[in-house]
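Heads up, there are several structures right after this.
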Structure P
Amino acid sequence: MTPINISFIIPVYNRPEEIDELLKSFVNLDGNFNFEIVIIEDGSTDCSDVITSKYIDNLNILYLKKNNTGPGDSRNYGMKLATGDYYIILDSDCILPKNYLINFFQNINKKYVDCFGGVDDSHPSFTNFQKAVNFTMTSFITTGGVRGGKLKNKNFQARSFNMGISKKAFELTRGFGNIHPGEDPDLSLRISKHGLSSELFNDVKVFHKRRVNVRAFYNQVYKFGMVRPIINKWHPNSNKIFFWFPTFFLFYMILSVLLIPFNFLYPFITIIFYIALIFLNSLILNKSTTVALYSIFTTLIQFIGYGLGFVRSKLILLTSNKNIEDSFSAYFFKNQTK
């Protein structure tokens with residue numbers, strides 16, 4: 001098999017402290033692998049150049065600066081200038097476990113794919129809220145496994161916090177579109193339309209810190225809900241019933257409360273049962289009562305935010321006479337790097 005030359009592609013926006021943590025984890029990787037790290041400063045005012053200079057003797061780093069055109073376009077810019085023939089895309093708020101590249105090469109050498117999606121995990125240093133958010137966004141009982149469940153690994157819609165694509169896939173698709181968020185499942189689906197292979201690598205993990213508070217987490221999942229109907233409209237075959245689940249849950253929860261005065265308690269009891277299931281699942285995984293309680297809260301935030309965003313987006317698509325980019329202008333970057 002022809003050796004694979006890896007270029008890591010990492011856009012960053014005003015987060016030098018994250019780049020420091022990420023590069024430190026690169027230094028500590030196990031195995032003797034050659035790779036390039038391409039860091040793209042996406043119009044930052046608080047830049048990472050001082051941080052990257054600390055690692056220049058230990059790591060092969062290409063540091064780039066450009067105007068702010070969004071993470072998708074920044075990744076494309078980095079891939080155009082990278083020297084590798086396979087690109088691994090990371091978010092700046094990730095930390096790599098020591099076995100990251102060992103596990104990656106074990107997977108790719110066993111079965112080559114033009115696109116892979118890795119998964120995210122919780123690190124012991126995370127706050128209780130970060131651990132709860134991680135549980136909510138990765139557990140099968142809260143997301144159905146769409147972000148890395150073991151029951152779904154073929155034609156996986158990779159997420160760009162931990163995603164790899166071949167140079168061939170990049171050249172055929174021209175990389176990420178100008179939507180954000182949602183640029184990663186859109187690219188995964190376009191890769192599949194070209195007949196290229198994609199798969200989930202369950203053991204290629206990152207520790208995804210997600211520096212979010214309650215408001216930031218709500219806004220994030222609300223945006224996820226807003227862009228999903230757009231992705232489904234572009235790719236009708238991707239339209240699955242489980243994308244409706246947060247909206248169904250939200251309205252079911254409201255209905256269950258409204259029915260209590262009428263002494264019809266069954267819907268509310270099922271909600272309580274589901275909340276108890278979340279608590280027990282998180283308690284088993286995180287071994288913390290506090291994280292388990294937070295997990296109930298973060299799961300409700302996710303369902304409410306995503307559900308409201310999803311139904312609003314559906315209504316806009318049904319009623320608006322404008323094109324998608326004009327109807328959802330806040331979710332598209334207009335200026336792209338040439």
Structure Q
Amino acid sequence: MADSRFFSNAGPFSLSRLAEIAEAELVRGDGELEIADVQPLQVAGAGHLSFLDNKLYVDAFEQSAAAACLCDPKYVDRAPGDMALLVTVEPYRAYARVAQAFYPAASLRPGIHPSATVSETAKVGEGCQVEAGAVIGDSAEIGANCRIGANSYIGPGVVLGDGCDVGPNVTIQCALIGQNCVFHPGVRIGQDGFGFAPGAQHLKVPQLGRVLIGDGVDIGANACIDRGTGPDTVIGPGSKIDNMVQIGHNVEIGAGCLFAALSGISGSTKIGNYVMMGGAAGVAGHLSIGDGARVAAQSGIMRDVEPGQTVAGSPAMPAKEFWRQTVALKKLAQSKKGA
């Protein structure tokens with residue numbers, strides 16, 4: 001079970017209720033059976049619910065002692081005979097709903113800590129929790145029901161929409177932010193972009209733009225998003241950015257994108273909607289990546305990527321071409337070794 005020192009369990013729930021929450025169909029099992037917690041297949045037992053979303057774990061599914069499981073219809077026949085089944089074509093999303101029910105986000109504790117510094121010209125909405133050492137600058141506007149974590153800095157003029165969660169040691173400046181955004185510890189938003197006119201002495205170019213962040217954006221620990229040079233840096237609604245991602249000045253990112261840890265996007269690149277980028281991928285500046293494109297981990301993007309295209313390698317190329325070249329190179333190396 002999750003460590004109760006850190007996570008509060010809101011269960012138990014009946015199987016029937018969990019089926020409703022998961023938007024799944026209870027095809028086997030007693031709807032009145034109470035489930036106390038969620039657990040992985042390998043360690044789940046009586047009173048636990050698990051899920052199967054990846055075919056690599058079918059063996060663990062077949063041997064699991066979980067009382068109930070969320071699974072795709074195609075795996076129903078592989079389940080242990082005494083396991084209750086909640087069936088859905090999206091078991092991972094269903095699990096996310098169930099896990100949120102068992103472990104809801106911690107409730108806010110409205111109030112401003114005595115050690116926080118809030119400018120007299122700042123506006124802090126109802127129900128906000130401002131923690132120890134936080135600083136909210138002149139004319140900043142904080143929406144209702146926000147949390148500002150310990151030692152975080154909200155710069156002058158910054159706007160946060162309702163329901164934002166700013167973790168500890170976060171810096172936000174020169175930014176306008178939508179509702180229900182999450183900023184994990186150490187995030188840096190709106191600092192100077194990397195702008196210099198090169199010469200014998202590199203001359204700083206003033207960064208006069210902002211960072212505009214849409215609703216429902218989640219930004220991981222120690223990620224950095226530079227403000228624009230004159231145009232704004234834009235993060236579209238619903239995008240999720242992992243830890244230690246760097247986004248340069250003037251970058252425009254569409255809605256619903258997913259960027260894994262350590263990826264980096266150079267200045268003035270435009271990224272469409274629902275683009276996925278693997279860990280440690282890098283994108284050169286002034287490029288365009290179309291809607292729905294996918295970039296494999298550790299890829300180096302040196303040219304535009306068409307909508308819906310999947311690319312891999314450095315310099316990146318269509319993924320199928322990359323894998324063909326990789327196989328051919330391996331065969332060539334083997335033939336040389338055998339010669």
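Bear in mind these aren't lab numbers, they're just calculated from the coordinates by the rules spelled out. In this text, all values refer to a predicted model and were calculated from it rather than measured experimentally. Cβ atoms are built from the backbone, for glycine too; each structure is taken alone.
Quick notes on this structure:
- Winner on mean projected area of the Cα convex hull in nm², for residues 218-321 alone once structures P, Q are ranked, highest first: P
- Relative contact order in percent (Cα under 8 Å, 6 or more apart) from the coordinates reads 7; which among P, Q: Q
- Given 13.6 for mean count of other Cβ atoms within 10 Å over residues 50-57, calculated: source structure among P, Q: P
- Which of P, Q yields 1.20 [Cα Rg over 2.2 N^0.38 Å, calculated]: Q
- Ranked by Kirkwood radius over Cα pairs in Å, for residues 58-241 alone, structures P, Q are led by Q, which has the greatest value.
- Taking distance in nm of label points 7 Å out along Cα→Cβ at positions 26 and 162 as the measure, the highest value among P, Q is held by Q.
- Which entry (P, Q) yields the derived value -15500 for helix-only ellipticity at 222 nm (-39500 (n - 2.57) for each DSSP H run of 4 or more, over all residues; to 500): P
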